[in-house]
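Before anything else, here is the set of structures, which you'll find just below.
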Structure I
Amino acid sequence: MSEPTVVETPAALRLASERWRAAGLMVGLVPTMGALHAGHASLIRRAVEECDRAVVSIFVNPAQFRPGEDLERYPRTVEQDLALCAGEGVAAVYLPLVEAVYPPGFATSVSVTGTATAGFDAERRPGHFDGVALIVTKLLVAARADVAYFGAKDAQQCAVVRRLATDLDIGTRIAVCPTVRDHDGLALSSRNAYLSPEQRLQALAIPRGLAAAARAVADGVSDASAVVAAVELELAASPDLEVEYVAAVDPESFVPVATVISGTQILVAARISTTRLIDTLCAGVDEAPAVPPRAVVASAVGTAMAGRG
């Protein structure tokens, strides 16, 4: 197992990539904020399989956090992340300081406009996707990657990044990879670490709702409001879950649809206490999440609460 090369500046990343490309090698990039888990590992494996050299960036991007969000407490596990990258055969890890990415005098912004940033997370986290667009642009320009890999769970981010890469003629293909779920059906996320055992049990209403949507579509339900209602019914069973939105949208434009067809994106965003969770399912394409039945989870929640008493 060889250790990946750690590069800390955009210039160093660009130099490494240019040398590989000059040798005729294909470069893949996996942008992350660290705290790597099995979901990230699946992206990394695909990059290693499809490309000659895989690069993983680890950077907690302050530009995409709003005041009061979890920038300071966002999980940072660099040693474990480097070990995972080594185990997966990553060629280089881009691990810059904030000052290397946003040096003194930095005064450039990148904004994707249109329907992809007209609602949902863009509405609830103003400025978030401007920060995403900025860091992704800087990563793609520095890495000179042939392909960049993103997880489908962040569906609106994927739509924004695809639009950005196309409109700016960056020349990097954006590959969107399936959501990876834990044994209980919860979509893997670095923020899952914030959840207490009881909160995690209640969070299972999210994948359970998406499973209900998948069943409805499989049964021939195409009315978007009915599919959304099936999700909302499951979410309502978790009393501490504060639902932000449930929607059925076109995956490219992110415009809500009246009719669900194969490829329609079903979106969920909700909070448990201070932890915000998002999830998605591509109707007619993704398998329904395998989640314990509502009664089993309700029993477990009751047991957990009794134990606290």
Structure II
Amino acid sequence: MELAQVEAFLAVAEELHFGRAAERLHLSQPRVSRLISALERQAGGRLFERTSRKVTLTPLGVQLRSELRPAYEQMTAALDAARATSRGVTGLLRVGCSYTVAGPELTQLTETFGADNPDCELTLRVVPNADPYGPLRGGEIDVLVFYQAVDESDLTAGPVIGHRERVLAVGRNHRLAARESVSLEDIADEETSDNAATFPQALFDALRPRVAPSGRPIRRTFPWTDDEEVLAAVARGEIVLPAAKGPAMLGRTDFILIPIRDLPPMPLGLIWRTAAENARIRALATTAQGMHPPTTRRPH
């Protein structure tokens, strides 16, 4: 069965007039008649009763119309969606980030994506710093912008959009406060925070290594139940905090940030659920690749 036959049949079934159906389809009336005749041969019977006064559907025609119309409407809807996609990315893209990673890289990413994809609406949502993957897995966001040290089988680590320098946060009166830089060996002499139950362990270990180069353990003693409690303990000089240098920490005046000279910068990039990847996510990844050399990888 050809698409032209289906369109001719449905047009005549709606108009109940071969001439009007031909005008609607921008075809000649003989062409419409031939298409209907060919369809009738395939169907095994007459689809229309035709007299000089009127055209009516036969019982076979009524049955075929009821079965063909929904399928035809689904097919045309799919074609319309494909054409819209070919013209550009459409729909809604929900991007999440925590307050610790918001900054100029994210602003550039969203502004460039919006300019390149004007028919796609991008929204931003702040996710809990202690549970960055939760909203992603829960379907509340489509893409997460966060630090990349992903060791999760269901997540894809996409392009990097920037890097953050590694720093040690210490209280203003701490013994290390006057240092121009510190090493992991210096940190092993201090105490720092432990991990939260919901924070990805692989990422935590990347941000706050377990051991110094000498093999000495870095003591994780302070329970991380709340970000502000941890930072308050840093300000009081009770613990130190290895971190990635971001805008959220720069405004604080109650502690000092000291560069960690033997830790590489922390990559900041896109993360999404592998099973939920779609055209909008791929378009955002393309924008991200334009900001930084591509480093897409899928964890195992």
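Every read-out reported here was derived from the displayed coordinates using simple, explicitly stated rules and does not represent laboratory data. Computed from a prediction, not measured in an experiment: that's the story for all the values here. Cβ atoms are built from the backbone, for glycine too; each structure is taken alone.
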| message | Suppose Cα extents along the principal axes in Å, for residues 111-214 alone works out to 45, 28, 28; of I, II, which structure was it derived from? | response | I
| message | One of I, II was used to compute distance in nm of label points 7 Å out along Cα→Cβ at positions 247 and 279, and the result was 3.2. Which label is that? | response | II
| request: Can you spot which of I, II the value 17 was calculated from, given it is relative contact order in percent (Cα under 8 Å, 6 or more apart)? | output: I
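Suppose Kirkwood radius over Cα pairs in Å works out to 20.4; of I, II, which structure was it derived from? Intermediate values should be presented prior to the final figure.
Values: I: 20.4; II: 23.9.
Traced to structure I.
Taking 10.9 as the value of mean count of other Cβ atoms within 10 Å over residues 47-54 derived from one of the structures shown (I, II), identify that structure. Walk me through the intermediate numbers first.
On the way: I: 19.6; II: 10.9.
It must be structure II, since only it matches.
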